[in-house]
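For reference, the structures are reproduced in the following blocks.
Derivation of every value follows stated rules applied to the coordinates shown; laboratory data play no part. Since this is a predicted model, take the numbers as computed values, not measurements. Cβ atoms are built from the backbone, for glycine too; each structure is taken alone.
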Structure I
Amino acid sequence: MRAELKANFLIRNTGDIRNINLAPGQRYLIYRAHMRVLEDLPARAFAVVFDKRRHPGWAPRAVFDTCWETLLQRLAVTSRKENVTFVVSHDEGENDAVRRWVRRSRRYLTAGSAFGPGRLLNPAPLLVDDPIPRKSHQSFFVQMADLVAYAAFRAVVPPGPRISKICPESMWDEIGTATHKAVSQLRPRSRPGIVLR
């Protein structure tokens with residue numbers, strides 16, 4: 001099966017679901033069902049949202065670097081606290097840049113101190129291999145990550161009336177107990193499980 005599901009397809013009724021011609025209410029139910037299934041997998045989800053309204057003029061590379069650094073910081077801390085190894089699997093594109101970040105994070109990764117000025121050394125020694133790029137139509141987890149990321153974005157940047165019929169601000173809350181709240185609890189700036197930059 002090659003069919004894939006992405007937030008963009010559900011919002012615009014395009015891609016592999018276009019020929020089915022689903023109504024907005026049906027696409028909403030599909031989106032919500034995907035968010036709710038995370039706790040049954042079992043899985044945990046969190047997201048890094050970069051709000052460009054708060055940082056006008058940032059270069060795309062700076063946004064990319066900030067998001068990947070933030071993601072890897074949260075994964076490194078979680079892996080150390082839970083004593084689990086992890087590997088990064090991502091959607092194809094920017095493969096070299098992602099590989100550089102992952103390799104660097106094994107030996108040198110910093111994080112701001114939550115209790116004062118300065119930065120702390122926070123490498124990710126439990127990161128076991130180079131990142132694995134995947135074509136999204138070949139990975140249900142990459143497709144799920146796309147849906148989770150868009151729901152987090154809409155929890156921070158409210159959608160317009162048309163989009164809110166499929167992915168309202170409250171879609172993030174449908175993840176329920178699968179939300180990995182620890183990543184944002186020291187400095188909550190958004191909903192639990194969303195790290196806002």
Structure II
Amino acid sequence: MRRGAGDLMHLFNGRDGEFAARIVIIRKDRAELRIEQRVRAPVAESDLWLLFALLKRDATDLVVQKATELGASELHPLITDRSNTHRMNAERLQAIAVEAAEQCERLTIPHLAQPRRLLDVLADWPSERRLFAALERTLAPRLSPTPGPKALLVGPEGGFSPAELDALQVHPLVTPVSLGSRVLRADTACIAGLALLQEEDCA
């Protein structure tokens with residue numbers, strides 16, 4: 001909207017990287033650009049998933065935005081026994097993820113999965129990926145940076161139900177963890193947990 005012919009822009013994708021491009025023609029319905037040179041090569045990102053119970057709209061929007069900025073590669077909304085909503089606007093959340101990627105100059109957009117029930121996700125969890133379940137008011141060890149394929153699980157505002165806690169405790173690939181001594185809101189827990197798990201912080 002503020003650019004004209006001859007102006008420089010940057011185009012990017014996760015496969016090829018980021019390129020400088022010059023606007024040749026720009027109209028209301030289309031634009032033509034000339035690619036000049038690559039300014040940034042694609043880089044490997046953390047293989048980090050976020051599983052989170054669906055929250056109210058504004059909180060879910062915040063989770064998607066910040067998870068994108070923090071490098072989550074996949075976002076898995078969950079329906080839990082205490083979820084306060086079972087609906088999500090996938091198109092809206094995808095647009096939020098795209099805008100967040102542009103803002104933080106990330107070359108990729110996280111994959112946004114369709115909502116599923118937590119117990120169904122646990123039933124077919126991939127064997128090569130560790131799942132860290134953030135559980136409040138427990139003696140679980142504090143979450144720390146971990147290399148390799150991993151995922152963070154954050155429950156709803158009311159916490160997991162007794163049946164869900166039982167399923168998490170007996171699952172061989174689930175590691176219960178603490179995010180600290182404070183009881184955090186679900187959206188805050190997602191942000192804090194992703195920051196703690198970042199692979200680049202590992203020794």
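Summary table below
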{"quantity": "Which of I, II leads on relative contact order in percent (Cα under 8 Å, 6 or more apart), largest value", "calculated": "I"}
{"quantity": "Structure from which 1.00 was derived, FRET efficiency 1/(1 + (r/R0)^6) of positions 31 and 159 (r between Cβ atoms, R0 = 35 Å, to 0.05), options I, II", "calculated": "I"}
{"quantity": "Ranking I, II by mean count of other Cβ atoms within 10 Å over residues 63-70, the structure that comes out highest", "calculated": "II"}
{"quantity": "Computed -8000 for helix-only ellipticity at 222 nm (-39500 (n - 2.57) for each DSSP H run of 4 or more, over all residues; to 500) - originating structure among I, II", "calculated": "II"}
{"quantity": "Given 5.3 for distance in nm of label points 7 Å out along Cα→Cβ at positions 23 and 183, calculated: source structure among I, II", "calculated": "II"}
